[in-house]
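Participant: Structures follow.
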Structure 1
């Protein structure tokens, strides 16, 4: 397994380490639930150095990215602006989901998932063939996510290069860069915060300073329950190469205009949109006892569906899930948990936003 530059600090802090996409990553540091709550209530930090940072340059980079991504990087009219998008195959299936930033001129930065690194880079290089596009994987950089209602205020004076004041002015999905320090107001928790890309030595210094300031280290377990509450998809579970954005609650990430932009997968999506998607990704609240998990069958008025992500919500103190079900279903359904069919209710995610429960 690969190790991030912060691996030794995780082990020294007593983290339970697990294999995640070929990386040794902390699952928790003692209590996944406590780590979840500290992000909702104060500030937590995550080592996300396993994520893949890809820098793009070349005279054809903008034209290529407008073909590669379902969302339109033409909307990034100023350096530092970012957007969330799916990268599709010709059938409209999701190769990966990512965030793309404009870095000015022909330069862009993509942040893609760790487990899909090889397939992502292979797809990018295949689709860029014959174009003036330079694809540079930045395996020399680390990445820390600081998340929670107090995260930015605590982290601001600790940022390298005295970037705190400028970083506090960033809007959502905006970033600033100073040399190799890159600060983006993004996250995967449903809370405010930053994702900070920086060289390994600077990452170790920042991690230690954040810990000294009272920011709690958090692992993959809390990251998963936080993103589930926030209604954020996980690649490989809630969408993949055989499911499209239209059946993954991600239709909002597809830029249909301008109509002449022929992005990869567009024809397949237009066909699916014209016929009407046969399935949809919805939120579920369990009304009975038990915990919903991926793979469980969902019985609905329009036929069976399947849970794609599920678990116990520490904030709501009940089980929640995402499920792919037939379109046009009634709200009431049942989930097959072991030998029991437990009542559940279809709702619209997210379940929690900025620490507040918004689905009851």
Structure 2
């Protein structure tokens, strides 16, 4: 069941926990500021997922090095990945709203549990390729910007995408119907909807527990990132790779609006000019890494950054692509509209629906 409580309407217990967390962060940030030169404007960034190339090769390099160079030494930044900062991912936007995190990255799959409409652009089965994903984000980006500004006082500065999340299985898998009867690791409600429509059993498992569950035979298949699966050794305990992207993984990067308004005009201009370039490099890296992840898992000579495996590979047929679209329209989109409400159905019809040619079903 998806919780649909909107931001700002916290329970008293949750508010106390957040305030305690805020106090801890503020103390740490205050101590760090006291040690900085008074003449330097140093930004603090909470970035994306640690260890992924999107972070290590692009985000970290931009904030830790390029910003200083581009500003002639006038501005600098420190960055930490959110999953190493002890920050609850689902609270990222609320902490940014409070101003505790001035610049932050939020995974839409995590924050959409409370803001289900934010999960719309990466629903399971929606984006079979990067071209479609680009079109969907183009249609939905104004809604992202408006929602972040109006509900969370956040200025949207970039949208990041991670490599395709595909299907790893222990037993042979050549088409979607082969999943019937199997227990499949999922990481989101819409992935569970997609798997259920294939007569398989979805099992929600955190990524950190993925390998232990696969080794214990609790699950037979797993939906996860094609390269992140390789990184943790999933190719060693599975034998079949099905390359249909079920989801991708989207993140928004933004700034607390009040803090943003206090930045020097030249710094805001620099960031507005350079962050679209950073976004483009992250998207290009994700597309490259999707191909490289497949190559590495199957042991192809073209494998660059991963570990070579020996998995069999199956690519979606035209029939399976039609099946994907049918499942999305009849099961995934319908379930999302039921959770999200009539307003979300209307939002779909104004944004993503026309971009992909799929109408939202009526609420039952």
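Participant: Out of 1, 2, choose the structure whose coordinates give FRET efficiency 1/(1 + (r/R0)^6) of positions 87 and 135 (r between Cβ atoms, R0 = 35 Å, to 0.05) equal to 0.65 when calculated.
Facilitator: Working: 1: 1.00; 2: 0.65.
The read-out was computed on structure 2.
Participant: Could you tell me which structure in 1, 2 was used to calculate helix-only ellipticity at 222 nm (-39500 (n - 2.57) for each DSSP H run of 4 or more, over all residues; to 500) as -13000?
Facilitator: Only one of 1, 2 returns -13000 for helix-only ellipticity at 222 nm (-39500 (n - 2.57) for each DSSP H run of 4 or more, over all residues; to 500), namely 2.
Participant: If FRET efficiency 1/(1 + (r/R0)^6) of positions 303 and 335 (r between Cβ atoms, R0 = 30 Å, to 0.05) comes out at 1.00 when worked out from the coordinates, which of 1, 2 was used?
Facilitator: The read-out comes from structure 1.
Participant: In terms of distance in nm of label points 7 Å out along Cα→Cβ at positions 159 and 327, which of structures 1, 2 is highest?
Facilitator: Looking at the calculated values, the largest one is 1.
Participant: Moving to a separate point now. Given structures 1, 2, which gives the highest value for Rg/Rh (Cα atoms, Kirkwood Rh), for residues 63-230 alone? Don't skip to the end; give the middle numbers.
Facilitator: Numbers: 1: 0.97; 2: 1.02.
Structure 2 comes out on top.
Participant: Using the calculated result 2.4 for distance in nm of label points 7 Å out along Cα→Cβ at positions 111 and 351, pick out the matching structure from 1, 2. Working shown, then result.
Facilitator: Values: 1: 2.4; 2: 1.2.
Derived from the structure labelled 1.
Participant: Right, here's the next one. Tell me which of 1, 2 gives 54, 51, 21 when you compute Cα extents along the principal axes in Å, for residues 183-342 alone.
Facilitator: 1
Participant: For distance in nm of label points 7 Å out along Cα→Cβ at positions 127 and 263, find whichever of 1, 2 sits highest and give me its label. Each step should come with its number before you reach the end.
Facilitator: On the way: 1: 0.9; 2: 2.3.
Ranking 1, 2 on distance in nm of label points 7 Å out along Cα→Cβ at positions 127 and 263, first place is 2.
Participant: When volume of the Cα convex hull per residue in Å³ is compared over structures 1, 2, which one is greatest?
Facilitator: Structure 2 comes out on top.
Participant: Same structure, new question: By the measure distance in nm of label points 7 Å out along Cα→Cβ at positions 103 and 247, tell me the structure among 1, 2 with the highest figure.
Facilitator: Looking at the calculated values, the largest one is 1.
Participant: For structures 1, 2, calculate FRET efficiency 1/(1 + (r/R0)^6) of positions 143 and 287 (r between Cβ atoms, R0 = 41 Å, to 0.05) and state which one comes out highest.
Facilitator: Going through 1, 2 one by one, FRET efficiency 1/(1 + (r/R0)^6) of positions 143 and 287 (r between Cβ atoms, R0 = 41 Å, to 0.05) peaks for structure 2.
All of the numbers you see were taken from the coordinates with simple rules; none came from a lab. Because the structure is a prediction, the values reported are computed rather than measured. Cβ atoms are built from the backbone, for glycine too; each structure is taken alone.
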